[in-house]
1. Upon calculation of distance in nm of label points 7 Å out along Cα→Cβ at positions 154 and 170 from the atomic coordinates, which of the structures I, II produces 3.1?
2. For structures I, II, which has the highest computed value of distance in nm of label points 7 Å out along Cα→Cβ at positions 42 and 106?
3. Taking 16.6 as the value of mean count of other Cβ atoms within 10 Å over residues 34-41 derived from one of the structures shown (I, II), identify that structure.
4. To test your reading of the models, identify which of I, II gives 1.7 for distance in nm of label points 7 Å out along Cα→Cβ at positions 2 and 74 when calculated.
5. To which of I, II does the computed value 24, 21, 16 (semi-axes √(5λ) of the Cα gyration tensor in Å) belong?
6. Using the calculated result 32 for relative contact order in percent (Cα under 8 Å, 6 or more apart), pick out the matching structure from I, II.
7. Given a computed value of 0.25 for FRET efficiency 1/(1 + (r/R0)^6) of positions 82 and 122 (r between Cβ atoms, R0 = 25 Å, to 0.05), which structure among I, II does it belong to?
Structure I
Amino acid sequence: MVEDYGNTAAVNGADARRFALKLMAEPLELSWHHCGVTSDFFGEYFSRACDGSVDAVDARHSISYMINEILENAIKFRKGGNIDITGSLEDGTFELLIRNRIDAGTAESFKAHLAQLLEREPGELLLERIEENALNPDSTGSGLGILTLMSDYEAKLGWSFASEHVSEGVELTTYASLRLS
């Protein structure tokens, strides 16, 4: 069974510039330290591929930020296995796909979080979460990264949960699309 939340449709076609990377779980133990290096590499690679209508410095920052936020979540909540990252760029639109495995309990909790997230206006929810965090500095799992992507970067995000072809847990694919300026 596959359940989709948000925008899971890709727009970039077969002619898009693509780059894929697999972060292998073994023998390297994946941690959040790998996020910055990976996201900076993708940002640099795709910003150099932008045409003259796109500010390459802004593109590098935006792509790097988006990948870092989503990849941190993939590493933080993964249940073993590799993480597949695919980026594509076509006509000023950067698209990202990150696939990893999570446990069933995390999947159900995240689906409930997404249902609430997608029914609200991201900017309002972002301000609420910032205020909540200011009042409770020990809070975790605020989702500020995702909300910032949706509100400030106007990124289109989607998530697909598949349990059919996974021996343990749930395969989570996160989709993100960003119009570069």
Structure II
Amino acid sequence: MIGFLRGTVHAFGLDYCLLDVNGVGYRIRFHHPEALSTGKEMTIYTYQNVREDEISLFGFLSLEEYDLFVKLISVKGLGPKIATNILATASVGAVIEAVENGDVAFMKRMPGVGNKMASQIILDLKGKLVEAETAAAPYNEKLRTASEALKSLGYKPSEIKGVIKKLSEEDMSEDEYIRKALGMLAK
């Protein structure tokens, strides 16, 4: 799978970019024409979609956008084109916030998303989108281990995130972090 491409923008339109990578032109479905200009050197993170009749590359400006795209296409009935349209319409933060808050109205405003699809997105992804933030929150290995231990005990990422933020101000052993976190979650 192609993870990213670094090259020069040869041409672009509203929904694609033609990227010259060492003399090879890659046509990438890319919905950020405002970030492009002909001759500009750039890195585009990519998702390679293989279907029976087509192989496509979908491009993203950041790894966060790519990660959200992958989670969106895991939703039953939501394909890469709709996921790309969602990311072209709203920021990564706005989509995560809407999903975590159960904002069906916001999701329905996205192109190609109706009431049923909006509800399915929220049902499938609520609580799963903050995992990346929770994993990034621990500042040291002991906190990261404590976070993983809490996750294995069945606590939700949203619950863990708040506790880990509070604990990050203290310096303890892994066991002490876990004990203190369990005490905080029990309250």
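All of the numbers you see were taken from the coordinates with simple rules; none came from a lab. This structure is a prediction, so every number in the text was calculated from the model and none was measured. Cβ atoms are built from the backbone, for glycine too; each structure is taken alone.
1. On the way: I: 3.1; II: 2.5.
The correct label is I.
2. Values: I: 1.7; II: 2.5.
Largest one: structure II.
3. Working: I: 16.6; II: 11.0.
Label of the originating structure: I.
4. On the way: I: 1.7; II: 2.5.
It must be structure I, since only it matches.
5. Details: I: 24, 21, 16; II: 37, 21, 13.
Going through each structure in turn, the value belongs to I.
6. Values: I: 32; II: 12.
Derived from the structure labelled I.
7. Values: I: 0.25; II: 0.95.
Traced to structure I.
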